[in-house]
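So, here's a batch of structures to check.
Read-outs throughout are calculated quantities, based only on the coordinates presented, and are distinct from any laboratory measurement. Since this is a predicted model, take the numbers as computed values, not measurements. Cβ atoms are built from the backbone, for glycine too; each structure is taken alone.
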Structure P
Amino acid sequence: MKAQDFRELATRLDNFNPGLYAEAKIRTQISRYYYYIFLHLRDEIILKYDKRQKTKEKLTKGSVHSALGTYLAKIVITLKTLKVEDYIIRDLTDLITNLDQLKKDRTDSDYQLDLPISTKRLENAEKRVAKIERYIPLLDKAINNLSEKGKLPPV
């Protein structure tokens, strides 16, 4: 199974007529979109280049969701110290911001059953996913470069 499978499921649910379960469908879609992005960033980008055992443990056990955000923030800090171009910092910071909001959407969808989750919230989550996807090649290149230079941040 690949992270992309979660995205495919979320997209295919658009064609499912849930009747009384419309909000449950929306909540499920938001959750699947988040897990697609989380797993893609972790497994297909970060762990592709960062082979350190401590990184793998931190991103696969315990508080994995906050650990991913923290790791990405450390990537940005490391890139700043290396004085990379401003647009790289800006775009990767925007990736982190969108990931944080998508995580909040997922948490609300999964755990806040008294909070109505609307179609608009799903549309916003889909926009965040698309934005993050646009930044993934930049993140991939940045982490690869840091790995090649031996400059990956501490976990």
Structure Q
Amino acid sequence: MTEIEQLLARDAIRALKARYFRAFDTKDWDTFVGLFTEDAWLEFDLAVPVPDERTPSARLEGRKAIGDHVSSPNVVAQTVHHGHTYEIEVVGENEARGIWAMEDIVDYGHSLIRGYGHYHETYRREDGQWRFTSVHLTRLRYEQTLRNRIVL
């Protein structure tokens, strides 16, 4: 690939990631699911890694499983996702990988989660469109605040 082709690929991948965050936070599940290849997987760590221990995580295999999972519990949660300081490496005409620093807020009403970490991703261009083939969210910091709410 020429330098210009690589720059165009990186720009398209940045736009892909922006759509990922927007679609998730606005609960536009059709758009969100369409960002993944059929054989994609999504894994998110549920805690900050502890040395010499396995980090609990949830892994979803395939576009349908991803869509079914994210659209159910998060419909009731307000979410805000931000990606920062990306590193994108184009490794072939139709393949790339990236790492994005991230911050998210998930508000379930009874609890509020703030997380910080990194997305480790791979991408594939299919029919001229870049899509996610894998997304793994790792955590550096995870804060959960429980709320006591009295409703009269």
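Given 2.7 as the derived value for distance in nm of label points 7 Å out along Cα→Cβ at positions 66 and 138, which of the supplied structures P, Q does it correspond to? Traced to structure P. I have -8000 for helix-only ellipticity at 222 nm (-39500 (n - 2.57) for each DSSP H run of 4 or more, over all residues; to 500), calculated from one of the structures P, Q. Which structure is it? Corresponding structure: Q. If you work out relative contact order in percent (Cα under 8 Å, 6 or more apart) for P, Q, which one comes out largest? Ranking P, Q on relative contact order in percent (Cα under 8 Å, 6 or more apart), first place is P.
With FRET efficiency 1/(1 + (r/R0)^6) of positions 50 and 130 (r between Cβ atoms, R0 = 41 Å, to 0.05) computed per structure, which member of P, Q shows the largest figure? Largest one: structure P. Given that FRET efficiency 1/(1 + (r/R0)^6) of positions 90 and 106 (r between Cβ atoms, R0 = 35 Å, to 0.05), derived from a single structure, equals 0.90, which label among P, Q identifies that structure? The read-out was computed on structure P.
P, Q: which one has mean projected area of the Cα convex hull in nm², as calculated, at 10.3? Clearly, the read-out refers to Q.
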